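Undergrad: As structure tokens, here come the structures.
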Structure 1
């Protein structure tokens, strides 16, 4: 597995090792192996806005964007694609949802990896399947269900 992890903001509090562990776990759960290559870049709000506008026509930054690779390499690990994480949005969401930043980042990286593998949440059935897969992977990583509120975690 090859992961190119870059924090262009200089503010992201997770290590390369944490990111590698999260990616490896997501790939192992979804594919049964992790022989893939992926690039993950943590961006600021300006770059997040530019990417979201260019590729989705949205005029606000979003937490995570996934860009599946459209090229196959005949030998070696599968090239999955790129993930962009907008740190200011993620930080704000984590604060508003009363979540630890590493838990929120782990969730969004798992979410992004699943998108690179072709999972989607456009329709309700696909959304339920993708959420269940995310919850299972995050549980294996030791994180709580990200779709429950803090109050629901306590009951």
Structure 2
């Protein structure tokens, strides 16, 4: 069993908290030492109480699904001796009411584009199978109720 940690830190710093007029800007600190500015989404809490340049929880959720999928894809491709030169995903999450009427990330669509090189190049069917297996193995996708879709863009050869 592995444990993963994140420290989330926010301070009022004299802001008018009781009138709901305070910044949602906060710090996300991860166990490797990196710090990332976090905030509520401006779609949820209007500016200036949100920080548009910060990572919001919804973006982090989409990014964690995309990142996990990519890491599994790369691992599986390497084991099958397909050389990946580049991987880009323009993932999108949709916030909507779920089946019980609560706001939730109801769909996350991954749109990975992968570029391969070398003597052994995968077919489109093999690329789709690599993505299917990566989805099945992804720890994050296996951890959430959200429907996670993958729509790979058949990418190219370097």
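Undergrad: To which of 1, 2 does the computed value 17.5 (mean count of other Cβ atoms within 10 Å over residues 38-45) belong?
TA: Details: 1: 20.2; 2: 17.5.
Structure of origin is 2.
Undergrad: Please state which of the structures 1, 2 yields -15500 when helix-only ellipticity at 222 nm (-39500 (n - 2.57) for each DSSP H run of 4 or more, over all residues; to 500) is computed from it. Write out the running numbers ahead of the final one.
TA: Details: 1: -15500; 2: -8000.
Of the options listed, only 1 reproduces it.
Undergrad: Can you spot which of 1, 2 the value 1.00 was calculated from, given it is FRET efficiency 1/(1 + (r/R0)^6) of positions 70 and 142 (r between Cβ atoms, R0 = 30 Å, to 0.05)? Intermediate values should be presented prior to the final figure.
TA: Working: 1: 0.30; 2: 1.00.
Structure of origin is 2.
Undergrad: When you work out mean count of other Cβ atoms within 10 Å over residues 54-61 for each of the structures 1, 2, which one comes out largest?
TA: Numbers: 1: 11.9; 2: 16.5.
Greatest value across 1, 2: structure 2.
Undergrad: Can you tell which of 1, 2 yields 14.9 when mean count of other Cβ atoms within 10 Å over residues 14-21 is derived from it? Write down the numbers at each step before the final one.
TA: On the way: 1: 14.9; 2: 8.8.
Corresponding structure: 1.
Undergrad: If FRET efficiency 1/(1 + (r/R0)^6) of positions 6 and 78 (r between Cβ atoms, R0 = 30 Å, to 0.05) is computed to be 0.60, which of 1, 2 is the source?
TA: Working: 1: 0.90; 2: 0.60.
Structure of origin is 2.
Undergrad: Kindly point out which one of 1, 2 the value -0.40, -0.57 was derived from, the read-out being log10 I(q)/I(0) by the Debye sum over Cα atoms at q = 0.09, 0.11 Å⁻¹.
TA: Checking each candidate, the match is 2.
Undergrad: If relative contact order in percent (Cα under 8 Å, 6 or more apart) is computed to be 17, which of 1, 2 is the source? List each step's numbers first, then the result.
TA: On the way: 1: 22; 2: 17.
It must be structure 2, since only it matches.
We did not get these values from a lab; they are worked out from the coordinates using the rules stated. Remember, it's a predicted structure, so these values are computed and weren't measured experimentally. Cβ atoms are built from the backbone, for glycine too; each structure is taken alone.
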